[in-house]
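Please go over the structures that come below.
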Structure I
Amino acid sequence: MKGIIRKCTKCGTYTLESNCPKCGDPTRLAGPMKYSTNDRFQKFRLEEMEEEEDGEN
């Protein structure tokens, strides 16, 4: 059942829901994604993560 636990992006609460039960903000998967040297979509994921970080600051 790996990958089911999620973490709130705002308050850090762990849950199984897609939205936090405490604050209602969206949650993300708690663990890191699998790494592969043949990852064709890594470039796009890195760009998305950078955009999210820029939006937080």
Structure II
Amino acid sequence: MIDRREIQIYPFESKSERNDEIYRLYKKEKMTQEFIGKIFGLKQPTIAGIVKNHK
């Protein structure tokens, strides 16, 4: 099933803020790590590490 909805990606100025946004998209917006990786130009294992190590 494809869920079509508009999700805002908030601007960030640092790597820490970028990681916060990635975590938010994964946890609150329920986006997949693979899809988030495509948006940010990162590989899925990198997204997994960001989510796992988020404080």
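State the single structure among I, II that was used to calculate helix-only ellipticity at 222 nm (-39500 (n - 2.57) for each DSSP H run of 4 or more, over all residues; to 500), giving -8500. Here the read-out was taken from I. When distance in nm of label points 7 Å out along Cα→Cβ at positions 15 and 47 is calculated for each of structures I, II, structure I gives the greatest result. Largest in Kirkwood radius over Cα pairs in Å among the labelled structures I, II is structure I. Starting from the value 30: which structure in I, II was relative contact order in percent (Cα under 8 Å, 6 or more apart) calculated from? Of the options listed, only II reproduces it.
Taken together, the values in this text are just the output of simple stated rules run on the coordinates, not laboratory data. Nothing here was measured: the structure is a model prediction, and the numbers come from that model. Cβ atoms are built from the backbone, for glycine too; each structure is taken alone.
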